[in-house]
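Please find the structures below.
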Structure 1
Amino acid sequence: MEIVAEHNSESPSEGRRGTVVLVIDGLGRGGAERLLALYAPAIRALGYRAIVVTLQVRDGNAEAEKLRAAGIAVRHVELTKLRNVTELRKVIACIREPKPSVIHTHLEAATVVGGIASAVLRVPAVTTLHTLEHPTGINRASFRLWVLRLLLTHIYDRVLCLSDTIADEAREHGLRRAPLVTLPNGILPPESLDDRCTVRKRLRAELGISEGALVVVTVAVLRPPKGVDRLLAAMSYVLASVPDAILLVVGDGSEREQLEQQTRDQGIAHRVVFTGFREDVYDLLRSSDLFVLPTLWDTLPTVVIEAMFASLPIVASRVGGIPDMVEHGVQGALVPPGDVPALASAILGMLTDARRRETIGLAALRRAETDFSLSIQVQKLADLYDEVIAGVRPPS
C-alpha cells in the first residue's frame, strides 16, 4: 500500500535546480532519519524539489510528521523483502513518478533499492554511507553486502562518507573503486526560548536532579553496539570518587530493561535516570555538564555534534569518524572502545576539573560552528547534486 502526503505549497524557487528523491528505510528516531528531516527542507530552500520515499514503518515513522509540517512530500511504499519483485517494482514506480533529476539514498535497504532504480531509470544516484558492515563467512547477509558493494562501485555516482576515516576504511573493505567523497553531516541546533540557566533549573526539577549535581549525559538508541552497558560499569568507578554525580540516559530501545537491571545489580540505580525518547534532547544536553558516547562503532554520530553545539566537553570512543570530530585533549577525550577503566578515568578527569570542562566545551562549540553547520554542509550537498546531474566525474 502506498501512502502519499504532498506538501501544500511551493516556494517560488522550488525545483529550479531539479528534483531529488530521498529514499530511506524508514523515518524512525535514529540519527540518519533525524538528519534527513533536517536536510530535506534545507535542500528545498536551495532550489531543489525534495520528495521522500520510505520503505518501512519504524517507530511510527515519527520524523515523517516533521517533514510534512515543513511542506515536504512523504511517500511510503512497503518493502517487506528485497527479493519481493512485485514490491520492488512498486517502489521503483514511486521513485519514477516525480521524474527525479537525482536519487539520494540513506541506509542499507534504500541503498540497494535506489541503486537498482538508478540503473533501471537511468537517473544519477548518490548515497550516504551511514554504516559500514563487513561480510563474515558465506551466508545470506554476506551475499546482501556483496550486492550492496557491487551497486556502490558500479552504479552510484557518489558515495558520501561522513569523514576521511570512514572513506579510508571503506577503501580497505572492498570499496576502493567506488566514487567516495567526504561530506560531514551538519545540523541546526534548535533554538530554545529560555536561557541555559532557566532550562537547566526547569529540567533538573522535572527529572528530580539537584541543581548542584554533576550530570553526565548520553543519548542513544539502547541496543548493544551503543556500549551503554560499559558506561554503566564505568559509573560505578566514577561514583566512588564523585558520589553526587548523575548519569542521564536519553533514549529507548530493546536493551533498556536489561540496562535498568544492570543499574540495580551494581547498586547505582539511584544515580541513573532513564528518560526514554525525548524531543527536547538539545535542552537536556544544555542541562548537563559532560557528554559521553561509549559506542563500540559509529560513523559520524549526529548527537556528538549536538553536544558540541551545546558547549559540552566530549568523552567518546575512538572509533569510526569520531576522531575526525573530536581532537583528543581539545574538544574532549577519546578512549578505546569497550575499555571501562579508561572510560571511567576520562569521565573523572572532566568531572573533577570545572575549568577544564568550560575550556573544552567552548572549543567544542567553536569546532561545531566552523565544520558542522547545516547551512555549509547542505550547500555543499546541493552543489554535489548539480555535479552528478551534469555528469561531472568524481575526483580521482
Structure 2
Amino acid sequence: MRSNYVGAYLSWVMDSYDLGAVVITAAVLEKVFYPTLGLLGAVLPVVFTIVTRPLGGFLFGFIADIRGRKKALIATVLGYSLSIGLTGLLPTYAQVGILAPLLFSLLRILQGVFIGGDVSSSFTLAMESVPRWRGTFSGIMQSGTLLGFVLVDVLFTTLARSPDFIVEGWRYIFFIGVVPAVLALLIRVKVTEPKIYVEAKKDYPLKGLSPLWQTILVMIGFWVMIYAGPQFIPTYLGQALHLSPQTYGFLALIMNVIGIPAMIISGFLSDLIGRRTIGLIGVLVGVITATWFYMFGSPTLSSMMAFGFGMNLASAISPAYLAERFKTFSRATGVGFSYNGAFIVAGFTQLLISQLSAFTSVSQSANVVLGVGAALAFIGLTIGPETLRKSELST
C-alpha cells in the first residue's frame, strides 16, 4: 500500500505546484496575458483554476466510486500533465492579442477540472490505505500542498533574477511542472485498490451524500481563509506593497516552509484529541494570526513565519476528516465534491478582495473576507460530528 500513499502524496505536490505557479507569477501573468486589467488580471488565473474544480471533483469522484480509484487517478494525471505543459508554450497578449488570454483561460479551466478530479481519488485512496494514525498521515499528505508551493517558490526566486523573466523565464516554471506529474503517473501504475473498497458493498454513490452540506460548509470556510491568507500573500506583497519578485518570492517561500511542520503537528494532534477539536483550534489561531498581520504587521521574516504556521493548522485535518465523514461506496464522490465544491464560493475570494479594495485598503479587505471564512469553518465544524474512531474507516 506504500505506492498508494506515495502516489496520492505526489498528487498533492502537483496540485499545489500548479496552483502555486499561477499564484506566485500572478503579477507577471497579469502583464503577459491581461495587461489592461490590473489587480483583476492578477487574480483571474487563480479564479479560473479553482472555480472549475467542483466539476472535476464530482465527475472523477463518481468514476472512482463506480469504476475504481486507480482508473480515475490515471485519467486525471494525464490531463493535468498536458495542460500545465501547454501553458508554457502559449503566445502572449503582445504577440496575438485577445487570443492569448482566451487560450490561457481555457487551459486554466481544464486544469481546474483535472486537478479537482485528482483530489477525489487521491484523498480517498490515501486515507483508505492507512488504518492507523490517519490524522498524522492526513497532515503529512496535506503538507504536500506546501511542498509544491515551496518548489515553485524556489524556482520563481531563482528565475526571477533574470531580466528576461517577464519575457520568457516564467515559462520554465510551467515546463518543469510536467516532471512531478510524470513521476506521479509512473507511481500510479503500481497503485492497487484499497482492501476496504474492494470488499465494500457497492451502491449508487449519490445515495451516501447526506453529510455533504456540512462538509462543504467547513471546506468553504477553510478555503476562503487560505485564499484570503497564504494564497493571497504573493499578490498582496507584489501588487499592494510593491515588493520586488525576488523579495516577495522569498517571503512566500519562508511562509510555506514553516507551514509544513505546522500541518504535520496539527494532524498528529488530531489523532490524540480529535479532528473537530483541532480544526476549531486551528481556525481560531488562523484568524488571530491573519488579523495581526494584515492590520498591524509588516512583511518581515518573522511575521511570515508566524503567518505560515498559524494559517496552516486548520486545513491539515481535511483528508482524514472528509474521508471519515462518508461511507466507502460514496467516499470519493463525497470527498471530491466537498473539497472542490467549496470553490463554487471560495473560488471568488480573491476577486471579492479586489472589488472591496475599491472602498478600503487591500489589507483590510483581505482580513474581512478571511474573517468571514473563519466564521463559516467554525460553524461547520461545530454542527458536525467528531469522526476520530467513529467512522466506517475505523471498523
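Taking relative contact order in percent (Cα under 8 Å, 6 or more apart) as the criterion, the top-ranked structure out of 1, 2 is 2, with the highest value.
Suppose mean count of other Cβ atoms within 10 Å over residues 256-263 works out to 15.2; of 1, 2, which structure was it derived from? It traces back to 1. The value -13500 for helix-only ellipticity at 222 nm (-39500 (n - 2.57) for each DSSP H run of 4 or more, over all residues; to 500) was derived from one model only; which of 1, 2 is it? The correct label is 1.
Computing Cα Rg over 2.2 N^0.38 Å across structures 1, 2 gives 1.01 for structure 1. Out of 1, 2, which structure matches -0.37, -0.42, -0.60 when log10 I(q)/I(0) by the Debye sum over Cα atoms at q = 0.15, 0.16, 0.19 Å⁻¹, for residues 296-351 alone is calculated? This figure was derived from 1.
If Cα extents along the principal axes in Å, for residues 208-247 alone is calculated from each of 1, 2, which structure is the one that comes out at 49, 14, 9?
Details: 1: 32, 20, 11; 2: 49, 14, 9.
Answer for the origin of the read-out: 2.
Highest-scoring entry among 1, 2, by mean count of other Cβ atoms within 10 Å over residues 80-87, is 2. In this comparison of 1, 2, the computed figure 14.4 for mean count of other Cβ atoms within 10 Å over residues 96-103 is attributed to 2. Between structures 1, 2, the greatest calculated value of distance in nm of label points 7 Å out along Cα→Cβ at positions 16 and 40 is seen in 2.
Readers should treat all values here as calculations from the given coordinates under stated rules, not as data from a laboratory. Not measured: the values here are computed from a predicted model. Cβ atoms are built from the backbone, for glycine too; each structure is taken alone.
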